[in-house]
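Scrolling down, you'll hit the structures one after another.
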Structure I
């Protein structure tokens with residue numbers, strides 16, 4: 001009689017109970033992992049989109065401000081952005097109007113997926129400290145030397161940069177892409193020249 005009581009209290013889990021418990025635990029783990037993966041993908045997509053929007057905003061602010069101050073836009077810009085015979089310019093080169101005591105130029109262009117900004121001056125070897133316009137010639141008809149004093153990245157993840165102009169408005173079209181997430185924006189800037 002005493003032996004029956006001991007067996008009753010020492011009884012363990014059956015194989016079926018263990019299998020059911022492990023299956024429920026595995027199902028719960030798979031469910032939690034799936035929910036985590038979905039939320040992580042959603043977070044990454046939002047973070048990528050936010051980074052693209054921020055990159056375009058900062059780049060457009062900078063280009064727009066400098067174009068508004070520009071003394072002269074050197075790049076010949078078409079009047080529309082959708083003429084296949086005269087496509088938009090994929091870079092812009094203009095005289096900087098920020099410091100009018102010194103003749104200098106800015107150039108925005110794409111280098112792969114990086115938006116770059118170059119600060120350029122022109123001079124004649126006979127007077128290297130005097131900066132002149134890009135189309136100047138010396139007394140012998142020679143063009144000036146070009147000196148790029150700064151060339152740096154101002155934005156990343158760009159796949160499109162286009163410019164066109166009509167009625168003192170310069171239109172800018174940007175396209176960005178990161179990990180299959182894309183963002184496009186078009187804007188215009190009123191210029192003084």
Structure II
């Protein structure tokens with residue numbers, strides 16, 4: 001199925017998504033990565049904004065100053081970063097701050113999948129190397145929080161038709177990454193068997 005959603009997302013928005021669905025997003029997307037997450041969880045500093053229903057984008061954008069932009073910055077490149085190293089923060093983001101979706105590349109692991117099922121959330125995969133398209137879909141950087149962490153600040157993006165994104169992990173506990181890994185293990189065992197080797 002294809003979905004056109006507006007962020008922040010409702011519980012119903014997220015729970016009707018299924019692995020393999022396509023999503024286009026409008027509204028507010030929060031950009032962050034390691035430094036902001038470490039400040040929140042390791043240093044115990046609460047986010048400066050309400051993230052309930054929020055969609056997070058794993059990113060550290062390249063920006064330039066702009067007097068015409070509401071935040072004082074305009075995007076040069078908004079490229080998604082790999083999500084796996086931020087795995088340990090997923091459960092807390094959903095449980096403690098009400099985040100409902102995470103956009104990234106490369107996927108997350110089984111604990112995140114379990115958290116999406118428990119709290120109602122989804123991982124939305126974006127095509128790697130699509131930074132030029134992503135940047136065009138960011139209408140504005142509306143605000144920048146924790147600028148001392150530049151470029152790993154907390155970015156408030158206003159987006160339109162952001163995507164297409166693919167639902168890669170859903171609130172039912174399904175994960176394309178787990179499915180691919182299982183299929184790869186099965187195929188590898190078959191290959192070893194044909195070669196007369198043990199896997």
Structure III
């Protein structure tokens with residue numbers, strides 16, 4: 001039972017850390033894109049990079065990488081955005097394997113408790129030399145409590161996991177949309193300044 005509780009505690013700790021990280025990573029991409037566009041028009045690439053440096057989140061980091069390579073051409077900037085986008089997506093997905101592990105291991109630990117409880121029940125029968133409800137009840141209650149606990153832990157962690165995955169998908173979609181818009185901005189800026 002204690003091991004099942006530990007898997008809940010560790011799973012919740014990783015889940016809460018991921019949720020906080022993802023909430024801090026969420027950026028209003030339309031607002032950022034507008035700031036970058038204004039900065040490009042008023043102060044050029046360096047001004048737009050400064051806007052990205054002062055904004056937190058993966059979208060701003062991707063924008064910075066693209067703007068940093070903008071002087072090498074649109075193709076290079078686009079490749080930089082795509083490559084760094086993959087890095088940022090990987091950072092967003094960190095910790096998901098641990099949550100999956102705790103989701104998978106909690107029911108198994110519960111079923112292990114079931115086996116241990118049944119072994120206790122049979123040992124009690126052997127020691128008493130007879131079968132009666134009071135002799136078997138202790139072992140069966142251990143079996144049922146650990147099974148239920150393992151399943152409850154898995155359900156709780158699965159809810160957190162699904163929320164985290166949907167949040168990551170939302171951020172990645174925003175990153176992809178914003179990246180396309182940034183490449184367009186870099187292209188327009190390059191053509192205007194030729």
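Given a computed value of -8500 for helix-only ellipticity at 222 nm (-39500 (n - 2.57) for each DSSP H run of 4 or more, over all residues; to 500), which structure among I, II, III does it belong to? If you can, show how the numbers build up before the last one.
On the way: I: -12000; II: -8500; III: -31000.
Here the read-out was taken from II.
Suppose distance in nm of label points 7 Å out along Cα→Cβ at positions 57 and 161 works out to 1.6; of I, II, III, which structure was it derived from? Display every interim value, and only then the final one.
Details: I: 2.1; II: 1.6; III: 2.8.
Traced to structure II.
Then there is this: Can you spot which of I, II, III the value 31 was calculated from, given it is relative contact order in percent (Cα under 8 Å, 6 or more apart)? Don't skip to the answer; put the middle values down first.
Working: I: 19; II: 27; III: 31.
Clearly, the read-out refers to III.
Can you rank I, II, III by Kirkwood radius over Cα pairs in Å, for residues 25-120 alone and just name the one with the largest value?
Details: I: 17.1; II: 14.2; III: 16.2.
Going through I, II, III one by one, Kirkwood radius over Cα pairs in Å, for residues 25-120 alone is largest in I.
If percent of Cα pairs over 22 Å apart computes to 60, which of I, II, III did it come from?
Details: I: 64; II: 47; III: 60.
Clearly, the read-out refers to III.
Taken together, the values in this text are just the output of simple stated rules run on the coordinates, not laboratory data. Note that the structure is a prediction, hence the values are computed from the model and not measured. Cβ atoms are built from the backbone, for glycine too; each structure is taken alone.
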